[in-house]
Structure I
Amino acid sequence: MEEIKQLKAKYCRFCDEGYDPDGIAGLFTEAGVWDGGRTFGLAEGRDGIRKHFEGAGSRISIARHQVMNPIIEINGQTATGHWLLFQPCTDASSGEAVWLAATYNDEYSKVDDGWLIDRLTIEVAFFSPYDKGWAEQQFLSGRAP
C-alpha cells in the first residue's frame, strides 16, 4: 500500500515541478489512460500521456496538488485508489489564481518494478476563480465537466 502512496506522491511532484512529461508518463503502464474529462481532456497510452503533459504548463502554470484521504484496495496484482484533491493553481491563459477540487479514481497494476497506474480518472467538483470562490462561480468559463 505504501508503494501506491509513493506512486501518487511522485505523480503530484512531477505535476507541481513543471509537469515533467517523461516522469509522469513513466508512472503509467504502456497502455495507461489519463482521463481528465471535459475539463482537462483524455490521453491514452504512455506516448499520448507524455504528449498531453508537454503542453500542461500552458494550461496551468502553477499547481500545488494536495491529495488526501486515500482509500486503497489491493487485490493481488491489481489495486484501486480513491483520493481527494484540493489544489490552488494558476490558469495560464488568464494568469488568474484558481481553486481546483476533484476526486481521483485510479486503477493500478503490479509489474516487475512495482506498481504503475493503469487508469487515472479525475472527477472535477469545482475549478473556480480564487476571488469569487466555488460558491459564486463553480467553473471557469469553458471548463465545466
Structure II
Amino acid sequence: MHGLEQKLYQLIISRLDGERLSSSTYLEGIFELVRKGIGGFIIFGGRRDELKGFIDKIQSLSEIPLFMASDVEQGVGQQFTGATGFPPQMAMAAAIDREDPKDVAILGNALQAIADEAMDVGINMPLIPVLDVNQNPD
C-alpha cells in the first residue's frame, strides 16, 4: 500500500495489549495494521520473552521501522512480567545526594539499565523520563 492512506497510517501509534498475544483474532488485527503501514504501537502488559520475539516479528514485517513505545518509568518490569522493576523516579531522585557524584552516578546507572533493557526487548521509544509535579510534598 502506498500513497495518502499509508502516510496517514504512519501517523498512528496504536495500543498493543501484550496479554492478548495468544488470540489469533487479535494478532491478525495487529498484522493488518502493520501491513497498512501503521507508525507503531504503545505496549501495555505481557511477558518479556513473548514480547521480544513478537516485536522482532512485526518489525520484520513492516516496510518502515515501527515506533515501539511503552511506559517504563519504573523499569521494563512496570509493564512486562519477567522484566526488571525499579522504584518510582521521584523516589530514586529523593534517595540520592545530588551534590555527591557517586550518588548521581548510581541514579544514572539505574536509568541506563532501564534504557538498555527497553532496547533489548525492542522498545525504541521508552516513555521515560516523566515530569511529575509533587503537589503534596508532606
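Rule-based calculations on the coordinates, nothing more; no lab input. Predicted model only: the values in this text are computed from it and were never measured. Cβ atoms are built from the backbone, for glycine too; each structure is taken alone.
Given a value of 0.65 for FRET efficiency 1/(1 + (r/R0)^6) of positions 29 and 93 (r between Cβ atoms, R0 = 35 Å, to 0.05), calculated from one of I, II, which structure does it belong to?
Value 0.65 for FRET efficiency 1/(1 + (r/R0)^6) of positions 29 and 93 (r between Cβ atoms, R0 = 35 Å, to 0.05) corresponds to I out of I, II.
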Have a look at I, II and say which one yields 12, 43, 34, 10, 1 for P(r) over Cα pairs in 10 Å bins from 0, in percent, as calculated.
I
Of the structures I, II, the one that 2.0 was derived from, the read-out being distance in nm of label points 7 Å out along Cα→Cβ at positions 5 and 85
I
Of the structures labelled I, II, which one yields -7000 when helix-only ellipticity at 222 nm (-39500 (n - 2.57) for each DSSP H run of 4 or more, over all residues; to 500) is computed from its coordinates?
I
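Check the numbers for FRET efficiency 1/(1 + (r/R0)^6) of positions 21 and 69 (r between Cβ atoms, R0 = 30 Å, to 0.05) across I, II and tell me which is largest.
Numbers: I: 0.60; II: 0.95.
Top value of FRET efficiency 1/(1 + (r/R0)^6) of positions 21 and 69 (r between Cβ atoms, R0 = 30 Å, to 0.05) goes to structure II.
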Comparison of I, II by FRET efficiency 1/(1 + (r/R0)^6) of positions 13 and 109 (r between Cβ atoms, R0 = 35 Å, to 0.05) - largest value held by
I
So Cα Rg over 2.2 N^0.38 Å, for residues 61-116 alone, computed for just one structure, reads 1.42; which one of I, II is that?
II
